[in-house]
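A short reminder: the numbers here are calculations on the coordinates, not readings from a lab. For clarity, every value in this text was computed on a predicted model and none was experimentally measured.
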Structure I
Amino acid sequence: MKNLFSNFKGDLFGGITAGIVALPLALAFGVSSGMGPSAGLYGAIFISFFAALFGGTNTQISGPTAPMTAVSMVVIAGIVAVNDGNLEKALPAILIVFLLAGLMQIGLGLLGIGKYIRYIPYPVVSGFMTAIGVIILVTQILPAIGYYPKEDTDFVNNYKPMAEEIILANILKEEAGEGILVLEDFKETISRAESITEADMLKEAQTLAKSDASGVIGAIKVLPRALKNINWLELILALSTIIIIYGFKKITTTIPSALVALVVVSGVAYGFGLDYRPIEQIPSGFPVPNLGIFTEFQLGVITPYIFTALTLALLGAIDSLLTSVVADNMTKTKHQPNKELVGQGIGNSIAAIFGGIPGAGATIRTVVNINAGGKTKLSGMVAGVLLLIILLALGPVASQIPAAVLAGILVTVGIGVMDYKGLKAIPSLPKDMSLGPIKFSSEVVIMLVVLVLSSIWNLVYAVGVGLVIASLMFMKKMGDLTAERSDVKTLEKEVNWPDEAAFPKTLQEEVFIKHLKGPLFFGSTSEFQQMANQIPSTASTVIIRMGRMQYMDQSGLYTLEDVLISLRNSGINVLFVEVLKQPRYMLERVGVIPNLIPEEHIFDSFDECLIWVKANVKDRIPPK
C-alpha cells in the first residue's frame, strides 16, 4: 500500500489526463460495437481500475481498444441477428461471451502463457491491425454522412418479402416445436399469420436491411445509395471533428485533441440548437450488474462463439503485452506478463458483468499517463474512478453528443491504427518464394491474406488462416535451410572424412559409407530415402556415420527404419557409428535398436568399426 501512494501527485495527474483521453474513445468504441456509448464507458471504467489493481504493468492504462472493439462487433452482430435484431434480448448471451473471454485471459495468465505471446508472427499482427483500420474507417463512413440503412424506407421495403418468409418460417418452426403442426389442417398457422402486423413486418425488414449493410462489404454495397442521401449537417459535424483532431495536434499535444473536438463540436451543435442526431441515452446512476448473464445462461447459445471468445482473450493479451513493452521502454522497468494477463482478465470479466465491452492495454493512454507523471498502479485506478465520476455527474449531458462527432473520432482512430510501418516495407521485403516465374515475399503474402480476409470475411478465421500459413511457410524455410546445412547427400556427393584415409582399398567395393551431418528430419528425408537405390550392387555392408547428427524427428525415424528394412531384405549388413543420445532414444523407442540393428553392430568410433569390418568383410571382387 505504501508503494501505491509513493508517487501520489504524479499518479493523480497521470490518471486524470489518461481518463480524459479515454472518454471520447470509450464513447466512440461503445457506439461502434453496437452496444451503445454506455457499454464503452462501463468497459473503460472497470477494465482501467481492475486491470491496474491486479495487473503486472504499473503504468498501464486499459480500456476498450480498436482491435478488441472490432472483434466484439462480430460477436454482437452475430448474437443480435439470432435474437430477431433485439439487442436487449441478445445482451445476456453477448456478455457471457465477453465474460468467458475474460476468464480465458485469467487462465492464460495462470498457465504462464504470457511469455509465449511474442511468438505470434509480425505479418499476422500487421495484417490484422491494418484490417482493423480498414473496417473502422469504412463502417464509419455511413454514420459520418448521416445515413442509417434501417431508416431508409425505400431500402427497407426491398427486404419485406424476405421478412415475410422468415416470419412465416418462424411460425411453422414454433408450431412444430409445440406439436400442433398438422399438414391436413393449417387453421392455427393461418390464424397466427393473420396476427402479424405491419409493424412486425417492418421491424424484421429493418433488421435484415441493417444486417445486409453491416461490415465492410455491406457498407460498400450501400455506399452509392448513401451518397445520394447525404445529411449535410451530419457530414459537416463529422468533418469538423476530424479537422479539429488533426489541426489541434499541431498547436499542442498537452490537451487531447479528440476531447477538444468532442467538446467544441458538440457544444456548437447543442448551443445553436442544430437538428442533429444525438447518441443513445446514457443511463444515469451507478452501473448495475446484469444478472441475466447467470439467470438466462444457455450453453447452446455461446457454443458457436467459444473460439471467438478465445480469440478475444488472445487478442487482448497481445494488445496489452505490446503496450507493456512500450511502457517498459519508457520507464526502464520490467513488467510481469502473466500477472498482467490475470489483471486484464479480471478487468474484462467484471466489465462484462456490468454490461461493458472488452478491452486491453491502450498504448496512447499509457504513454499519456507516463508523460503526465504516472508511475504506479494508482494512475490506472484514478483513470477508472474519473470516468465513473464523469458518468455519474455528466451522463445526461454526454447523451447530447452528436453521433456524427463520434463517427469522426472513429475515422481518425481507423486511420491511426493501421500498420503503416508494415505497409511501407512491402516493396523492400525479400522475395523468398516463387510460383513458376513469379517471385514474391512470403511475409507480404501472409500480411495481405490476413488483411483481405479480415476486412471482407471474418476477423477470427482470418487470424487462424494467417497463423497456419505463417507456420507452414516457416516450416518450409527452416526445412530448406536445415536441409542445406544437414549434408544428407546422395551417393555421388559423398566425400570421405579425414579418419577414413586408412580404410582398406580392397574393401571399398564391398563397403559403402554413408555420412549424416545435421538433423534427419522431414525436410531432409527425401534425399536419404534414395540411399537404398544408390548403393553399389557389389556392396555387402553399409556403414552409417551418425556422430554429427544431433537430432532426428519422427519423419526421419520412420524413413531410416524403411531404408534399414529395405537393406536387410537385400542381404546387406548395416553398421552404426557414434549414435548420439537423442537419435538413439528415438531408435530404441520403436525397436530399430536392437531388432534391426543389434548392439554388436553399433560402434563408439570409426576405428572400432574398422576393426569389425576387417574381421568380418571379405574382398569378393578379384583384382583385375
Structure II
Amino acid sequence: MSRAVPRSRKLLALATGAAALTAPLTLVAPAGAAPTAPAPTGAGEAAAYTVTPLKFTVRAGGRSCAVDADLYRPAGVDADHPAPAVLATNGFGGSKDDGSTDAIGRAFAERGYVGLVYSGLGFGKSGCLISLDDPETDGRAASRLVDFLAGTLAADDGTRTDFVARDGAGDPRVGMIGGSYGGAVQLATASVDRRLDALVPLITWNDLAYSLAPNAADRATPGVFKWQWANGFYLMGEGQPLLVPSLDPSRINALGCLHFTTDACETVRLLNSGRLPGAATAKMLAYARGVSPVSYLDRVTAPTLIVQGQADTLFNLNEARATYDRLRERGVDTRMIWQSWGHSGGRKPGELDLANPEGSYVGQRILAWFDRHLRKDAAADTGPAFAWYRDGEGGYGTADEVPALSQELYLSGNGKLVDDRAKVAWGSRTYSNWLIPTSHSESSLAGTIGLPDPRPYDTPGTYLGWTSAPLTAPVDLVGAPRATLEVVSPATERVQGSGDAADKLVLFAKLYDVAPDGTKTLVNRLVAPVRVPDATRPFTVELPGIVHRYETGHRLEFVIAASDTAYSGNRGVKPVTVVSAPESTGTLSLPLVRGRVG
C-alpha cells in the first residue's frame, strides 16, 4: 500500500550521522517540525510523493536473496512524464528504515526524482549473508533493482515501473548515492552494470586490506590490524539476526560464521589471531582486495563525485585519493570533495544541508551532479576537480589538481625538523616498545557509543619526535605528507625472515601541531601504521591526508611511536635506533598550499 506525503512539509536538515556507524546521511528536525524541500520546478506548486514498500527476490552470489525496498514516486510522474531515478542503500548496520537512508529517498523525491531505497543484503529485512559489497553479490543484487527501474523486472507482488526516464530500451537513467557501506556498493554495482549514469559515494573505502590492516609503507606487506574498528563492525554484523529477527535461512552461515560470508569471517579471525603466516595472509589480502574498488575500478565508467571526510580514522582521505586518481587516469568524469566530517565525527556548521542547497556547498555539488548527468542539464555546474573544507576560514578551497608535495624537511640528530640538509646535526637516538601499548591516538568507537576519549599521548622512551622552529607565518597543509626513514633494529633483523609477517617491525608515524604553550594536537587523531617490509633498508611512509592550518608561532612535530592503543603492535620487544647525519637522514615532505616551514 502506498502512502502519500505532501510536498508542502519542510525538510529541515539532511546531515550526516558520522558518529553513528549506520548513518551515511541523517535527517534531523526539531520536535514538531515536518520535512519539506523546494520543488524541482515552479515554486509554490503543491505536490506530493508516494512511498510504496516492495519486495524483490534476486539471485546474487549463488543464492536467492530477498531484498526489502521502498519506491518513492513524485506526484505527476508517469509514463508520459518520466523522471530519472536515484538508488540508495544503508550504511553498515542500518536498513532502508533508518532515518539516514529514508532521508535520501525523501530528499530526492521532493526534488522530482524517482527514489528506490533498499536494505543491503544481510541488513534490515533483506536476506543473504554480509559479503562486504562484493560486486558479484551486492553489486549484482543492486543491478537487478536497476532492471526494475528499467521496467524489465517486476517486484514480487507484480509491481513494475514505466515512469523512469530512459536512455534506451532497458536502460533507465539512474544514479546512486549513499555513505560508507552504501558508498562502496555504488562502485561495485557500476563495475557489473554500465547503465548507471552517476555515482556519489560518501566516506567509503578503496581497499579493505588497507582500511582494516593498513601498511603505510608497503601495501604488498600485510599491515597493522585496526582491531577496534574491525571488531566493532564484526560484532555489529554478527548480531544482525538478533537485532532484526528473521527466519530467512539465507541470512545464516552454517560454516562457522553466523552472518558473514566465510571468507570475511576468516579474515577477521586471522587478523585477531596475531599471526600472519604467508599462505593464509596472501589469501586474506586477495579476498579483501577482491571485494574492494581497488580491484575493479577499471570496469567503472559512470561519472563519479567522491565525497570523503577529513575526520575519519576508518576510511581516510588516502582511500578517496586512490579511487579518484585511478578513475581520472582512465578518463572517467570524476570530482573529489574533502568535507569536514567522516566516521570519526568532525561535522562543521553548514555542511551537507539539503534543506537549503544554496547554502550548503556539498549539497549544491551533489544536486548539480545529478542535474547534469541524470536530468541532462548542460548548464549545471559540476564544479572544480578538487575541493576541501577549510576549518577556521569556513567555506571550501578549490583546485584543478590535488596539491603536490612542495617542501622537504630533514630529521636532524638533535630532534629538530629543519628545512636545509646542511642544518642536520649528527646524532643517534633510540626508543623501545613495551609489551602493552604506550601511545594513544583514539578509542575508535568512543564517539559512536557516547564515551569520552583521552587526548592523544606518547610515553617517553617509546617514541622519537622531530620538531620544527616556530612558524613565522601561517602554513596550510592539504594532502598526505610523506616520510622516508631508515632504522636500526637488530632484534627485528633476527626474526623478520621467519615467514610470519607478524615478526616484522611495527611503528606508527604521525604529525602533531604544537602550540606556543606546548599543547599538542594530533590532527583528526590520524596515524600511519607501518609494518616495515625490511628493517635493513630505507622505506617510505605515506601519512594520512589532512587539511590543517599551522598558525604563526606553532611548530610541526613529526613522531614515530612504538605502539598505538587502536592497533595491534609488535610481537616481542624490538628496540629501534635512528641515526642522522647531513649526508644521510630521514625526510618529511609536505603538500603545502600556503606558507613554508623554516
Structure III
Amino acid sequence: MAVYAVKLERSDLLQLPVHPDACTEETFEQWCAERVANGARLAVDLFSGGGGLSLGLTDAGWTVAASVDHNKFALQTHRANFPGLALDVDLGDPKKRGALIRVLKRVDIDLIAGGPPCQPFSRAGRSKIRSLVDAGARDEFDERKELWQAYLDVVLKVKPRAVLMENVPDMALGDDFKVVRRIVNDLEDGGYRTNLRLVDAWQYGVPQHRKRLILLARRDSDTFTWPSPGKAVTVRDAIADLPGLGLTTGSRNLPYSPTGEVSEFAKVMRRGTGEKRVWDHMTRPVRDDDREIFALMTSKTLYAHIDPSLRRYTADTFDDKYKRLDWDELSRSITAHIAKDGYWYIHPSENRTLTVREAARIQTFPDDFRFAGTRSHAFQQIGNAVPPMLGKAAATALVPVPVTDKARQNRWRALAKHLAAWAEERRAGNFWCVLPGDQLTPPVAAVVAMLDPLPGELAAYERGFREVAARGRVTKRATDLIEHAAVRRGAAAAVARLRQLQDDRKLWLHPQDMPEVLGLPPGKTALLKLLAGDDVLLTSQPVIRVSSRVLNTSSERANSLTDGRVDLSRLVGGDAKAPLRMAGLRLIGQLYCHKEEPICNQCPLVHKCATAPTLKKSHLLF
C-alpha cells in the first residue's frame, strides 16, 4: 500500500467547561430532590458516550440527572452539554457498579437508558475482532459483550418506572436474539411490560440509512405509543447551508452566512446558536491523487469503477472504499469508523470528506453541541452516538400515562404459556419426534433433521425413529424401517448416508460432530440443534408466516432475518421453554398456517391471532 502523501494534521485539543448547572457526588441527592420537587422526571444514561441519547431524553421531557461512561473525552463532552452528574465508572466492575446502584437508589429515578457497547455485535466489529484474535492480539472473549448484564443489573436493582435500551441489530442477529430474549424475559420477571422493535432512524428525522434495535420497558402501562413516522430528510436538508470549504480543511470557528434557503431541519439544528458562527466545521486533508478520484465520482460510482491506474487498493477487496454522498438522498450510516477513515463519506459536491459539524448534523446533533478532544475524538463520539432525534422518538413512547391506565395481563407471557402448553400436549403424542423433549435424543434429532419429514409422514417413520431412540444410535434395523417408510425422492439420499454410518457407534455419542459428519446444510443443522433442545430461531417461511400473521406485522413480506426475528423473539421468549415454543411454531406453520387457504379454525393460536378472518375484536390478545 502506498505511503500517505499528505502531511497528517492533528487538530487542536478542545477543552470544554463544565455545565453551569452541574452537581457533584456530594450534592447529587439534593440536586435531584430539588428538581423532582419542581416536577422534573429524572433519567440516567448508562454508557452515555458524548450524550446523543441524553439529548434525545432531554428533548422528550426528561432531566438527565446522571450519566456514566469510561471514556474521558466523552465524559468531558457530556459534562459540558448537560447538567447533573457525569461519572467515570467501569460498569463491568461489580464493586463500582454496586456503589453506583446505592447512589441511584437514594433518588427518584424515573427512567434508565443506555446502549451497551456494540462493537462485538456489529458486522464490522466482529470482522476486526476476528482478525485480532487470529493474530493473537486479543482474547476471543470480549467482556464488552457481557456489559448488557451490568446494564440489566442496574435496572433491576434501581427499579425505575421506565427503561430504554438501544443497540445495533447485530446484537440480536448474531446470537439468534438470545441476549435480547434473556433481557426481555428478566425485565418481564421484574414486573415490566416490554416493547421491542427494529427502527429505521430516517423515519424519525435522522438523515441517514440507520437501522437500530430499540427495547423499551415500563411498569405503569403496557402501552407504547411511538410518534408517527415523518418524511425523509436528505443530505441537502442536513448540511447544504453550511459554508463551503473549497480546498481548505475548515476551522473550529467559521462565519455562518447561508446564501440559499435554509431547510426546516437546518433551522432546528441552529437552535440556541445566537451568533452567526459555525463551530467545528473542519475535516481531514485529502491527498492530491484522491482529490483527483473524488472529482471523477458521482454518488453511484463504486471503487471498481475508478480507473485502475488511479486506485491504491484492490477493487475486489475494497469495492465500497470510497463513497460520495448524494445531495438528494439519505446519507449512509455515520459510524465510529469515520474517526479513522472519512472516505465512506465524501461530500456531495466538494472533493473532500465530511467535517465534524456535517457528521454531527447527519447524526442530528444541533450546532451548539460541542465535542471535547481532537477532531478524531469528536468523530468517534459522533459515530458512536445514538442520533438524538431517534432517542427522542423512542423516549416519547415511555412518557408517563394516567394512573388509571394500569397494565393488564402480560400479553406476551399469556401467549407464550398457551403456545408451550399446546406443544407439550402434542409432544406427548405422535409429534414427539419434532418437539424437543426427553424422548427426542440427539440421534433422533439428527435423523429427523436429515429427512425433514412433513407432519403427515411422521406416522410412517414412527417405528424407525423409536428404534433410534431405544438404541441411542442408528442401527441396521432402524435404517431398514426408515427406508421402508420413505416416500419422497429426497429421502433416498438421507437413507443412503444412514446406511454408511449405521455401524459408527462413536458418531452417535458425540452430537456436536453430527452436522459435519452427516453433511447437513445450515438450515438442517439449525433444525438438528433445535430438536436436540438448543435455543435457536428458525427463519423458514412457514415460521415467519405464523409470527407475522399472529402479530399482524409485515415481516412475512419484509426481511425475515431482521423484522422476522423480532417477531419470533417475542413469541418464542427467553426462558427454558423457548426451544419447545420455536418447534411448536414450526409445526403450526406446517399443519395450519399455509400460505394459501390457512386452516385457521384448527390453529391453536386462532384466538391470539390478529389476522384470523373469523375472529372478533373482543377476542384479540394484542
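Matching task: 1.15 is the computed value of Rg/Rh (Cα atoms, Kirkwood Rh). Pick the structure from I, II, III. Working through the options, I get structure I.
For helix-only ellipticity at 222 nm (-39500 (n - 2.57) for each DSSP H run of 4 or more, over all residues; to 500), the calculated result is -5500, so let me know which of I, II, III that is. Here the read-out was taken from II.
Suppose mean projected area of the Cα convex hull in nm², for residues 411-514 alone works out to 7.2; of I, II, III, which structure was it derived from? Walk me through the intermediate numbers first.
Details: I: 11.7; II: 10.1; III: 7.2.
Only one of I, II, III returns 7.2 for mean projected area of the Cα convex hull in nm², for residues 411-514 alone, namely III.
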